[in-house]
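Next up: some structures, all given as structure tokens.
What follows draws every value from the coordinates through simple rules; no lab data is involved. Here the structure is a predicted model, which is why all the values come from computation and not from measurement. Cβ atoms are built from the backbone, for glycine too; each structure is taken alone.
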Structure P
Amino acid sequence: MTDVVPFKRPRASDRHKGNTLCRRGFHKWEVVPGTPFDSQRGRLVTRYRCKRCGATRVEGR
């Protein structure tokens, strides 16, 4: 048997799955494991990464 190649074009909803939410500011934030230390402020900071697009955010500064 050979591999079946799909000839149908993917739908727009399949191509942009989740990207439209992030473009409008509705990210899906997850905490990145590890505890980085902010040496300028002298405290721990929490890093977040979006599950859909990979954008990062730092909180606690």
Structure Q
Amino acid sequence: MNSTELKGNWDVQKGKLKQKFSTLTDNDLTYLEGKKDEMLGKLEIKLGKSKEELQKLIKSL
């Protein structure tokens, strides 16, 4: 998944992630250009999943 794919429909994906994982906050899901890895790192810690698992999860939404 590249930055353009992530950024393009992030608001929709963010809503679906919040529905699936009620512990996530807007702060956890803040996507800033160039900070994708930082955001994924936060999600790894909070959800206990690897970056690869998170990327697959986001793609499947």
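Determine which structure produced the value 2.7 for distance in nm of label points 7 Å out along Cα→Cβ at positions 28 and 44, calculated from the coordinates; the candidates are P, Q. Value 2.7 for distance in nm of label points 7 Å out along Cα→Cβ at positions 28 and 44 corresponds to P out of P, Q. Computed over structures P, Q, relative contact order in percent (Cα under 8 Å, 6 or more apart) reaches its largest value in Q.
Given a computed value of 3.7 for distance in nm of label points 7 Å out along Cα→Cβ at positions 12 and 36, which structure among P, Q does it belong to? Only structure P yields this read-out. With respect to mean projected area of the Cα convex hull in nm², the largest value across structures P, Q is given by P. A value of -2500 was derived for helix-only ellipticity at 222 nm (-39500 (n - 2.57) for each DSSP H run of 4 or more, over all residues; to 500); which structure in P, Q was it taken from? So the calculation was done on P.
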